[in-house]
Structure I
Amino acid sequence: MTNDALTKLIDDHWQYVRGVLAFYYLDNPLTLDIVEFHYKTAFRHGYKHAAEEQITVDSQRNLLDNGEN
């Protein structure tokens, strides 16, 4: 996934989460801004770990498929 696509995915998810938080829990714009920063940062960080893990899984699968191991 490109960086632009990841940013769009994060922004799309945030819009939903922000709406839920604003409706049920938070009505302070500053608090929502702080939560937004942490949410988006954590999302990107977690996505990168998932991508790294997928590379590892794919590499192991290729080794097994090629009779190596």
Structure II
Amino acid sequence: MTTLTVQIPDKDRDLFEKLAKRLNVKIIKVVEEDAQPNTVTKRAIADARSGKIKNIEDLDLFFKSL
């Protein structure tokens, strides 16, 4: 017997489970990956929530200012 770890797009999960059942494959553990923001994103979220940033009123003007 061989154990494999596979990553399957969410949209194909049901299809894969049906195929596995048809082939008598036992799915031992389903791991759901939780997306976690990186450090820069966490800091930006904290800044936004604390009011340290300006609201963007006009997207075109914002990009021109960069």
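Readers should treat all values here as calculations from the given coordinates under stated rules, not as data from a laboratory. Here the structure is a predicted model, which means the values were calculated and not measured. Cβ atoms are built from the backbone, for glycine too; each structure is taken alone.
One of I, II was used to calculate log10 I(q)/I(0) by the Debye sum over Cα atoms at q = 0.19, 0.22 Å⁻¹, giving -0.79, -0.92; which? Working through the options, I get structure I.
Taking 13.2 as the value of mean count of other Cβ atoms within 10 Å over residues 7-14 derived from one of the structures shown (I, II), identify that structure. Of the structures listed, the value fits I.
Supply the structure label, taken from I, II, corresponding to distance in nm of label points 7 Å out along Cα→Cβ at positions 15 and 39 with the calculated value 4.0.
II
Given that helix-only ellipticity at 222 nm (-39500 (n - 2.57) for each DSSP H run of 4 or more, over all residues; to 500), derived from a single structure, equals -12000, which label among I, II identifies that structure? Answer for the origin of the read-out: II.
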